[in-house]
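The structures considered in this document are given below.
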Structure I
Amino acid sequence: MQMPTIDLRIDPPLSIRERVYDHLKQEIRNGRLTSGSILVESRLAEQIGVSRTPVREALHFLEKEGLLEPLPRAGYRVREIELKEFEEICEIRKVNEDLAVRWAIERISPETLSGLERNLAAAGDRLREKAWEAFVDLDAEFHELLAEASGSRRLQELIKSLRADMLRYRIQSLHRPFTAALALEGHRKVFQCIREGDVKGASEEVLAHLEESKKYILLHAFEKKERE
């Protein structure tokens, strides 16, 4: 008997450059590397315990993505999102997430609906515990589940990218009981409309939620920066 042809290729593990890139990108987006932080290639290589080449390549990719800006003879600096850019991102998010919630009502599976319900319950627990980092993760997961429910991979990618760009600013507002509670309440209203199949209501609630998010980011991130 002839042995069947089987594809035995194994995807290679992430390269050192990719791991350094992923780590630095996550540190920027979760706010541990704040806007204005200086990143020096040689110092990073020493701290991470790798050669300078993968660090140099990772920094170059982060610059191309707009997260870093080069400093002559001094490495890179974590770039700040300017107010105009922030407002543009907010408006683009509204268009994308409005479309996502409309498609989600048409296409959502019982499993994803249950996933949204579990997300809300877990977020409520983390809010009561004041476990802010876990709450932020669940806040992001809710929007990602909505995007997944839309059935559009391209829309998922757009929403994830836009939320990632905003995350370091969003964290500053979600680490407060009042704004975190408002965010959770916004999610609950959106979920209720989805469960009831209310397209108009879901659209209105997701837009109101994003507008409220914008207001508190402006208050806790950009207005604070202006005072400084």
Structure II
Amino acid sequence: MDYCRSTSQDDQRKLSRLLDDLSCAMQEILHENLVGIYLHGSIAQNAFQWNVSDVDFLLVVQSEPSDDVKRQLLDATLRLSEVAPPKGLEWSVVTQSDCLHVSHPVPFCLHYSNAHTQRYLTSPEEYIQHMKGRDGDLAAYFAVVRHCGIVLYGKTIEDVFGPVPQDFVMDSFRENIIDDDTPNGILNRCRYEAYRQDGVMVSKIDGAYWALKHLPTDLHARIFSALKAYDN
């Protein structure tokens, strides 16, 4: 499958190998508790670029894993990160029940991204105990999965993810654009406007192109600048 916006065959091969290894590792650790692995973000939206994108996915389980299993997931992720894109892997563990019957913010059992690596390495037990709760981003992630997600392993998306109310998605998007004037924040604002005005779920890059067609021209210079910074 073509996951990369870039035409680099080397990027395609690296990503395919990473996803194969990721799927095998998560299945081996979670066994029968694993319902499925679902890609979202830039990979699902055909906007992945090795140098600027991370690998976003959800691990859906029947029930919350034990602390020992959580540590295995995190340690496997650190190993996989050695051959991952620079921005790394970002994932959350969520239960099938919470995917089918969506509340907001969505409960999660465990979360990881590159930003948390040092915190985990410093105190693994404390990280595992505290990295759970509710996440305002997950409603938007669920909506992306329902719109264009990719099943890396497991049940179909239709069998796992229930409808996500539009106001949940809107609120989830808003959490990513408040007081964020970085290129990433500007592009997220474009995505938000595309969803708010037209109800379309797009990548950051496609959101910028939508904004250049639909938003006032006095905003175009900032959008072009953000797009150039992101799409290099």
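When distance in nm of label points 7 Å out along Cα→Cβ at positions 74 and 218 is calculated for each of the structures I, II, the largest result comes from II.
If we compute distance in nm of label points 7 Å out along Cα→Cβ at positions 58 and 146 for structures I, II, which one ends up with the highest value?
On the way: I: 3.2; II: 0.9.
The structure with the largest value is I.
Upon calculation of volume of the Cα convex hull per residue in Å³ from the atomic coordinates, which of the structures I, II produces 120? Considering all the candidates, the number was obtained from II. Out of I, II, choose the structure whose coordinates give helix-only ellipticity at 222 nm (-39500 (n - 2.57) for each DSSP H run of 4 or more, over all residues; to 500) equal to -24000 when calculated. Source structure for this number: I.
Among candidates I, II, the computation of relative contact order in percent (Cα under 8 Å, 6 or more apart) that gave 18 used structure II.
Of the structures labelled I, II, one was used to calculate FRET efficiency 1/(1 + (r/R0)^6) of positions 26 and 106 (r between Cβ atoms, R0 = 25 Å, to 0.05), giving 0.80. Name it.
Details: I: 0.15; II: 0.80.
The structure behind it is II.
If you line up I, II by volume of the Cα convex hull per residue in Å³, for residues 66-153 alone, the top spot, with the largest value, goes to I.
Throughout, read-outs are computed from the coordinates displayed, never taken from laboratory work. None of the values given here were measured: they were computed from a predicted structure. Cβ atoms are built from the backbone, for glycine too; each structure is taken alone.
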